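Only the coordinates and a few stated rules stand behind these numbers; no lab work does. Treat the numbers as computed from the prediction; the structure is a model and nothing was measured. Cβ atoms are built from the backbone, for glycine too; each structure is taken alone.
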Structure 1
Amino acid sequence: MTRSLLLAALAIPAFAADYSVDDDHTFALFRVQHMGAGYTWGRFDAVAGELSYDPANAAGNKVSLTIQAASISTGQADMEKHLKSNDFFDVKQFPTLTFVSKSFTRKADGQYDVAGDLTIHGVTKAVTVPVVRTGMATHLMNKKPVIGFEAVFEINRSDYGLKYGPGAVGESVRVTLAVEALAK
């Protein structure tokens, strides 16, 4: 075994740890078609969560994410107000969106199918999301392990009770989660 392969193999166990989501470097984005023409993009600015990750043991991995619905951001104040209303997210009654994993299935090195429960607008559905590990490193400032993951998937908004504006707002919503997490 070459020295670089040996060092890489020895470094992997350091990344088997419990992590906290780094809200400053985590993004929850969405895209939905508007009026059958262009796309409206938005994001949620408050994402928290925890994960347990071991690159050598997919079956033991788990993740839990919580997004504050009122943190929705589109760059348009009137649109944000409407999205927070009971026409859409009804943030007073349903203040969070959550995902809690039930299983990780390894597809390839750093690629997983993550099955779990997604709750939006008070409705919980089982989903399986393709997830790619985007990197593993040592944080330059605190010297702890830091890892990144990205998931891109689509949901049907009406499955979650978001039924306002048929014909004006598309049914399919593309979700992109880019998560960075720091070892506890």
Structure 2
Amino acid sequence: MSIKSITLGGGCFWCVEAVFDRLQGVQDVVSGYCNGHTPNPSYEAVCTGQTGHVEVVRLRYDSGVISLEEVLQVFFVIHDPTTLNRQGNDEGTQYRSGIYFEDEADRVVIDKVLSDLKTEKAYDSPITTEVLPLKNFTQAEDYHQDYFLNHPNQGYCAYVVAPKVAKFSKTFAARLKP
């Protein structure tokens, strides 16, 4: 077993966490904030857009079960990487699309996936996903962890998160955890 990690920003972390919690090979998913300039920001501070942070999930995955390329294939299906600082109705710099790596070798894989998407013309608009080394990661408050799992009937979860999970489950049925 070779455990690796990658941090992804694709809009509200509740949506991204809910998907990756269900993906085979993913050991754990932690919602948090990264790449801002304020140490240990709160959710309220991040929501102002003034801390520079992005809402993210930090995945630990078994690279013997799932590759980084496969993780990124899921990532690019579950969010729109062409909308700058926005996912659906969630708007602000904290909702930007981003891939934050800890291992320089991962940068090669990330660049290849992005190059392939551009070559395939997978999107009608340019991809705005930022790719940067992970900096200043802060775990989100406890109530944000496993939010969809714990609150599936909450309004945002029912109308925004659940459809993303359903799309993921249909598209990647063979990759769902048992």
Structure 3
Amino acid sequence: MAASPPSRPPPAPYIVTAELPPQIFRWADALRQAHYPAERNVLAAHVTLFHGFAPSLRGELGRVLARHVAEFAAPDALVGGLMDLGTGTAVAVRSADMLAIRAMIAAHFHGALTAQDRHSPRLHITIQNKVDTATAKALQQELKAGMIAHRFRFAGLGLYCYHPGRWDRAGVWPFRGKQRP
């Protein structure tokens, strides 16, 4: 009897992020390193815009992201305040301009979005996840008093290939346009 060929893992989906500027990234990543369970902390601080594009869209994704960063100026944002994730904690991010750009990307890929990506997200940076509720609430209380709002501009759009336990960078496009969305 012939051996069956090795099975291939399913193709990995693509994730789109709003890239943080260096100062905000360092601050948020330090919070994540301090509070995310070490055995599960395989990513740096990030803001996810889309969770799962089909691998077949890789080329088109790159072209669409490149077009948007060429057209639009870096979106203004405000980071501050905490989000209760139930079993975790995140820093809330507010940016009407980034949500507008995200909506344009979503409209372009209408029909190819996952159920999770069909809804406009609450932008955030996860700093703790998959802990018990009491641990999450305790961190929120600890951080609440010292949470200061920071204004910034997003640096670009990122594209990552998701593999269990890691994200591989497929491209980052810095904002360089002049228009507001």
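If distance in nm of label points 7 Å out along Cα→Cβ at positions 49 and 105 computes to 1.9, which of 1, 2, 3 did it come from?
Working through the options, I get structure 1.
A value of 9, 35, 31, 17, 6, 2, 0 was computed for P(r) over Cα pairs in 10 Å bins from 0, in percent; which of 1, 2, 3 is the source structure?
Computing P(r) over Cα pairs in 10 Å bins from 0, in percent on every structure in 1, 2, 3 gives 9, 35, 31, 17, 6, 2, 0 only for 1.
In terms of Rg/Rh (Cα atoms, Kirkwood Rh), for residues 81-144 alone, which of structures 1, 2, 3 is highest?
1
Using distance in nm of label points 7 Å out along Cα→Cβ at positions 41 and 89 for the comparison, can you identify which of 1, 2, 3 gives the largest number?
Largest calculated value belongs to 2.
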